[in-house]
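Quick note: the coordinates plus some simple rules give every number you see, no bench work behind them. What you see is a predicted model, and the numbers here were worked out from it, not measured in a lab. Cβ atoms are built from the backbone, for glycine too; each structure is taken alone.
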Structure 1
Amino acid sequence: MIGVNLDGLASSFTWEYDETSGFLNRLTYPNGMVRRNIYHPKLNLVASIGYEKQGNGGMAAGHEYQYDALTRPVQRRDS
């Protein structure tokens, strides 16, 4: 886990990387919201991003991505 505190913020940003790929898996904002990234197993591209609310862990928002055979984004679904 890595973190940084900017002057004036009550708490810090923290983030976690995948040990194998080096991709960002989790980012925690100073307000407690958590962003989780899930990657496509073969394409090394983001498959989904989820934002969790502070406290109860309920989903605040999310995005899912689909790619074509040339790894171009073809669809984004928001929730």
Structure 2
Amino acid sequence: YTIGFRPHHITLAPGSSESISVVGNVVVTEISGSESVIHMRVGKDTWVSLSHGIHSLKRGQGVELFVQTDRCFYFDKNERLV
């Protein structure tokens, strides 16, 4: 399976009881008004989080983010939504 999720469903705090934690390293943080866009390295992949509030995270800093699994999209090997 392939799992997909939107940046606003990856947050710095658990969004629901269905959230799982993921640890990675900050690549860059962008402040956009009252939100922070956090680019994070997880294994070989780069994930993007859109979090409420201003978060000044340092490059290379370890960070724990939470994925709301009840908001994920699951795809089969033929790239069809399950």
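Tabulated results
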quantity: Structure with the greatest value (metric distance in nm of label points 7 Å out along Cα→Cβ at positions 39 and 55, set 1, 2); calculated: 1
quantity: Relative contact order in percent (Cα under 8 Å, 6 or more apart) from the coordinates reads 42; which among 1, 2; calculated: 2
quantity: Mean projected area of the Cα convex hull in nm² - structure with the largest value, from 1, 2; calculated: 1
